[in-house]
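What follows are several structures.
Just so you know, all these numbers are worked out from the coordinates, no wet-lab data involved. All values derive from a computational prediction rather than experimental measurement. Cβ atoms are built from the backbone, for glycine too; each structure is taken alone.
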Structure I
Amino acid sequence: MTINKIKNDNELTVLLEGRLDTTTAPELETELRQNMEGIECLILDMEELVYLSSAGLRVILGAQKQMNKQGKLLVRHVNDTIMEVFEVTGFTDILTIEN
């Protein structure tokens with residue numbers, strides 16, 4: 001998986017590309033933990049994400065809980081495959097998803 005970050009003042013956009021699974025979820029978790037200080041808006045851009053496992057969902061849930069304390073989390077550009085995962089797991093009720 002490739003993770004690119006764009007930081008603009010108190011906004012952080014994280015562009016995810018590839019597979020967010022058991023192997024890559026710890027990498028995303030580390031990246032988020034290292035870059036969350038002072039962030040009021042976290043954007044996860046999933047336009048190039050092709051697969052999302054339960055390990056990836058756990059990291060996203062952790063990010064949502066953190067952002068509930070310090071701002072907001074937006075999930076953008078979700079394809080049909082990833083949206084189906086969000087719908088089946090109930091994450092559509094937890095996340096703010098924009099397309």
Structure II
Amino acid sequence: MMRMQYPATVSRDEDGRYLVRFIDFGWGGTDGETVEEALSESVDCLDELISTTMENNELLPVPGDMLAVNTFPVAPSALIAAKAAIYSEQKRKG
């Protein structure tokens with residue numbers, strides 16, 4: 001099974017915190033005092049985005065490319081990645 005990774009953008013807000021957003025979902029995000037903290041928190045955020053998308057019986061977005069500046073690959077937890085793979089296959093088969 002290929003590892004699922006979504007591109008996340010990192011920017012800084014007016015208070016100096018680092019904001020992480022997932023381009024492919026278009027909603028949700030997290031933050032941290034440092035880039036490392038924000039990216040660490042982003043795994044939980046991504047898990048929630050994927051879980052909520054599945055709970056709403058919607059298609060999971062296909063992970064986009066990582067070519068943008070300040071974009072980092074973020075993988076969900078192993079459990080959520082496995083659930084997402086099964087869910088996506090079931091949706092594909094109808």
Origin of the derived value 27 (relative contact order in percent (Cα under 8 Å, 6 or more apart); candidates I, II): I
For Cα Rg over 2.2 N^0.38 Å computed as 0.96, the structure of I, II it came from: I
Winner on mean count of other Cβ atoms within 10 Å over residues 12-19 once structures I, II are ranked, highest first: I
